[in-house]
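Colleague: In what follows, structures are represented as structure tokens.
Just so you know, all these numbers are worked out from the coordinates, no wet-lab data involved. As the structure is a prediction and not an experimental result, all values here were calculated from the model. Cβ atoms are built from the backbone, for glycine too; each structure is taken alone.
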Structure I
């Protein structure tokens, strides 16, 4: 058997973490805020995926989670690590998958005439939570991109993903016969 894998390495005990490529940065670094929020988003989508839903939606959510791992790896890569993670880059086709799903899911949904309050049944509410985490991830990535080059497709993908999660919340509610609650201002 090979070397035993341990979850703890103790290398971060000094308040730093290693990047893909070998550099170490403080754990509060903006880069970590960006990819840490993507990781939080991924975990939130994992909760969405645990609810009862059509298998094609579950498969798509798994694909999205894999893409988010790729994005996290790209964001965690220093200059040397960029070459190591280049094959994980977001492509226009990835963005198009989200756009096509949004278009497909919107068919048969009631026309949106008001802002709606997040909530409904649990899968809907969790989609809204994931959507807000996605928006925060987008803000962190855009801020990070002001100091370090970030692939523009990553920002586009995350932006489109928040739209997807909003529409998915509506679709799951519609599939489960749950009425949306309009914002009463």
Structure II
């Protein structure tokens, strides 16, 4: 009979996600993970295989929690423009409320790992595609309801909204307050 696990893997993934989010993949050492999670290196490797394996699980957790919040707002019933504003402003609030100004784990991963880690790049690409698809669906609903110009290419508008949120997440890392980001939200919604 094997020894029972002495830690909760879900809690471990959450803690690892926080370390990777704070420090980035390259700057996070296995010792950082062991210290944060509170387990031995052997248990870490037994449970997750490698630092990379744990990082991938952390990205998946981010996708399933944080990234899903934005999609959830866009999928709500009701007028589209207020939902688009609510989704964009949620990001402003989340980013500025974080004292560490970690930004977005997906954006951080894209800039740090995309050229060297195809698995993480694919996970991020899928997160971005999911967000863009949610924006496209919302834009199409807005077009059908007459809230958004039906002559606009919904795919292009969704791409603009995705690029906007990626840029906002980067700007928020150094923003002194919400004003600049709220101007971006206002401008992009006016452009629709």
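Colleague: Using relative contact order in percent (Cα under 8 Å, 6 or more apart), single out the structure from I, II with the greatest value.
Modeller: Looking at the calculated values, the largest one is I.
Colleague: Further question on the same structure: Using the calculated result 33, 17, 16 for semi-axes √(5λ) of the Cα gyration tensor in Å, pick out the matching structure from I, II.
Modeller: I
Colleague: Comparing FRET efficiency 1/(1 + (r/R0)^6) of positions 60 and 156 (r between Cβ atoms, R0 = 35 Å, to 0.05) across I, II, which structure shows the greatest value?
Modeller: I
Colleague: Here helix-only ellipticity at 222 nm (-39500 (n - 2.57) for each DSSP H run of 4 or more, over all residues; to 500) was calculated and came to -20500; which of the structures I, II was it taken from?
Modeller: The correct label is I.
Colleague: Then there is this: If we compute distance in nm of label points 7 Å out along Cα→Cβ at positions 36 and 172 for structures I, II, which one ends up with the highest value?
Modeller: Answer by largest value of distance in nm of label points 7 Å out along Cα→Cβ at positions 36 and 172: I.
Colleague: Which structure, out of I, II, was FRET efficiency 1/(1 + (r/R0)^6) of positions 12 and 124 (r between Cβ atoms, R0 = 41 Å, to 0.05) derived from, given a value of 0.65?
Modeller: It was calculated from structure I.
Colleague: Okay, next question. Can you say which of I, II returns 1.2 when distance in nm of label points 7 Å out along Cα→Cβ at positions 20 and 148 is computed?
Modeller: Structure I accounts for this read-out.
Colleague: To test your reading of the models, identify which of I, II gives 1.00 for FRET efficiency 1/(1 + (r/R0)^6) of positions 44 and 140 (r between Cβ atoms, R0 = 41 Å, to 0.05) when calculated.
Modeller: I
Colleague: A further question follows. Could you tell me which structure in I, II was used to calculate mean count of other Cβ atoms within 10 Å over residues 28-35 as 15.1?
Modeller: Computing mean count of other Cβ atoms within 10 Å over residues 28-35 on every structure in I, II gives 15.1 only for II.
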